[in-house]
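**Q** These are the structures, in structure tokens.
Read-outs: derived from the displayed coordinates by stated rules, not from any lab. Because the structure is predicted, anything quoted here is derived from the model rather than measured. Cβ atoms are built from the backbone, for glycine too; each structure is taken alone.
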Structure P
Amino acid sequence: MTVYFIGAGPGAADLITVRGQRILARARVCLYAGSLVPDELLAVCPPGARLVDTADLTLDEIVAQMTSAHAAGEDVARLCSGDPAVFSAVAEQVRRLDAAGVPYEIVPGVPSYAAAAASLGRELTVPTVGQTVILTRTQARSTPMPPGEDLAELGRSRATLVLHLAVARTRELAAQLAVHYGADCPVAVVANASRPNEVILRGTLTDIAEKVEQAGVRRTAVIIVGRVLAADAFPDSYLYSPDRDRAAKRRLPGAH
């Protein structure tokens with residue numbers, strides 16, 4: 001049988017993909033992180049499905065659940081918060097499944113930074129203002145960052161920066177980034193994006209830490225830094241320009 005790594009989305013139960021929901025509705029085993037996956041989503045599981053909260057399990061214990069289900073002929077829905085492509089520990093899990101000969105499939109989901117941008121009503125790529133988005137985290141009690149991926153290096157680009165797993169260090173990070181982005185650079189912190197208890201904080205690198213501390217935001221948040229957050233005087237995208245040759249796009253290959 002198959003292990004399905006399903007992007008559960010940022011929090012709202014209806015932001016899972018149709019494909020992910022269909023698989024979840026038939027899988028006999030569901031592994032999920034209790035603090036990140038809403039109960040409404042678990043209600044999609046079929047009656048009698050075995051639900052396993054992985055919050056207190058080690059990686060090897062989680063994989064053992066998968067391999068035992070596979071041996072019993074049961075499909076597994078492994079719910080990942082956001083999208084499995086980013087900060088999901090899928091790489092470590094599939095490495096073990098490969099070694100065990102257990103088939104798996106990855107089903108994408110809505111990432112938290114996309115939900116945060118939607119809540120802010122902002123596009124993260126704005127013509128002439130910002131066309132690059134960096135998704136990263138910082139090192140605290142976690143795996144060391146690879147060489148060249150610290151904020152001192154990434155900040156030099158002044159690209160739109162999305163920081164995961166970092167809100168507890170907002171004051172320290174804001175001071176580091178102000179060197180490159182300027183103290184007046186717009187910042188937004190979105191906690192629990194798409195959920196009923198969503199919190200949105202807007203400010204600059206000068207005052208965002210104070211706002212985070214006053215709001216008591218400590219986890220499940222992304223920090224977005226960049227001029228795109230306040231951009232208003234920018235040219236329209238060339239995609240819609242009247243100077244663009246649309247007829248060439250409509251012509252089929254081989255047409256006369």
Structure Q
Amino acid sequence: MTSSVTSTPATDRFPVRVYGGPTARFEYGGLHFLTDPTFDAPGDHPSGSGVVLTKTAPPAVAPADLGRIDVVLLSHDEHADNLDDSGRALLADVPLTLTTPGGGRRLGSESGARGLADWESVDLDRPDGGTVTVTGVPAVHGPGPRAAVEPLTGEVVGFVLTGEGLPTVYVSGDNASLDAVKETADRFGPVDTAVLFAGAPRFPFLFDGEPLVLDSAQAAEAATILGARRVVPVHYDSWAHFTEGRDELIAAFDVAGLTDRLDLGISGA
């Protein structure tokens with residue numbers, strides 16, 4: 001099946017560099033953005049709930065090699081596969097971290113953190129004039145309604161980036177809800193670039209083993225809902241609890257007839 005969505009101009013296809021796990025970097029409106037920073041070496045990350053998250057691969061780049069980062073888009077601060085020790089240290093050198101309301105309180109405004117509630121926006125000055133608007137959008141870290149999921153997996157936020165003369169960018173965060181995707185699409189769709197967190201992470205003792213973030217087939221469905229002209233997947237490698245990887249994503253987008261929209265990003269600095 002051929003996509004019915006018209007391609008955007010090549011100038012809108014800005015590079016997205018992926019570093020493993022949920023971490024990606026891109027320039028937008030002259031500002032440099034980084035998603036969920038995870039730069040630790042492979043190893044175990046015990047959590048307060050008794051769950052151990054195991055990192056299986058090193059990052060594709062060291063924090064020192066990233067260059068300037070103006071804004072971190074942090075879907076949530078409570079899990080090491082979204083913010084590990086090295087990522088947390090990096091925040092001290094970044095002027096602004098946008099995250100959940102609870103994360104903003106935990107990280108503290110003195111560290112440059114600011115929480116965004118659903119549909120709350122912040123305007124960021126572009127170096128060449130004008131603004132980039134970042135809007136917090138709904139995300140649910142597991143299957144089912146948010147009220148049932150958040151007590152177990154915590155609060156999560158996604159982001160939409162817009163600006164005059166700029167493509168619309170959606171960063172899903174750790175979201176498993178296609179309803180949340182539809183809410184975002186209703187307000188902002190079609191989107192030009194969707195950075196979709198995928199990987200179908202699972203734990204047998206949580207939600208009967210259902211994915212806590214989109215699986216590959218759901219990521220393809222989310223692309224259709226969003227009318228996304230390009231999808232850059234992240235959050236599908238480098239951690240043991242991610243159960244679907246690159247091959248499953250490629251297969252799912254092929255089955256959905258969306259291969260032309262899938263962009264696996266650029267690895268490394």
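**Q** Can you tell which of P, Q yields 2.8 when distance in nm of label points 7 Å out along Cα→Cβ at positions 75 and 99 is derived from it? If you can, show how the numbers build up before the last one.
**A** Values: P: 2.8; Q: 1.5.
Value 2.8 for distance in nm of label points 7 Å out along Cα→Cβ at positions 75 and 99 corresponds to P out of P, Q.
**Q** A further question follows. Here distance in nm of label points 7 Å out along Cα→Cβ at positions 51 and 187 was calculated and came to 2.6; which of the structures P, Q was it taken from?
**A** Numbers: P: 3.8; Q: 2.6.
Computed on structure Q.
**Q** -5500 is what came out when helix-only ellipticity at 222 nm (-39500 (n - 2.57) for each DSSP H run of 4 or more, over all residues; to 500) was calculated for one structure; which of P, Q is it? Write down the numbers at each step before the final one.
**A** On the way: P: -7500; Q: -5500.
Of the options listed, only Q reproduces it.
**Q** Quick one: Cα extents along the principal axes in Å came out at 47, 43, 35 when computed from one of P, Q, so which one is it? All intermediate terms of the calculation are to be shown ahead of the outcome.
**A** Details: P: 64, 59, 38; Q: 47, 43, 35.
Attributed to the structure labelled Q.
**Q** Here is a follow-up. Taking distance in nm of label points 7 Å out along Cα→Cβ at positions 43 and 67 for each of P, Q, which is largest?
**A** Working: P: 3.7; Q: 3.0.
That would be structure P.
**Q** Just checking, which of P, Q has the largest value of FRET efficiency 1/(1 + (r/R0)^6) of positions 19 and 155 (r between Cβ atoms, R0 = 25 Å, to 0.05)? Don't skip to the answer; put the middle values down first.
**A** Working: P: 0.10; Q: 0.55.
Top value of FRET efficiency 1/(1 + (r/R0)^6) of positions 19 and 155 (r between Cβ atoms, R0 = 25 Å, to 0.05), among P, Q, belongs to structure Q.
**Q** Once FRET efficiency 1/(1 + (r/R0)^6) of positions 131 and 243 (r between Cβ atoms, R0 = 41 Å, to 0.05) is calculated for every structure in P, Q, which label goes with the largest value?
**A** Values: P: 1.00; Q: 0.55.
The structure with the largest value is P.
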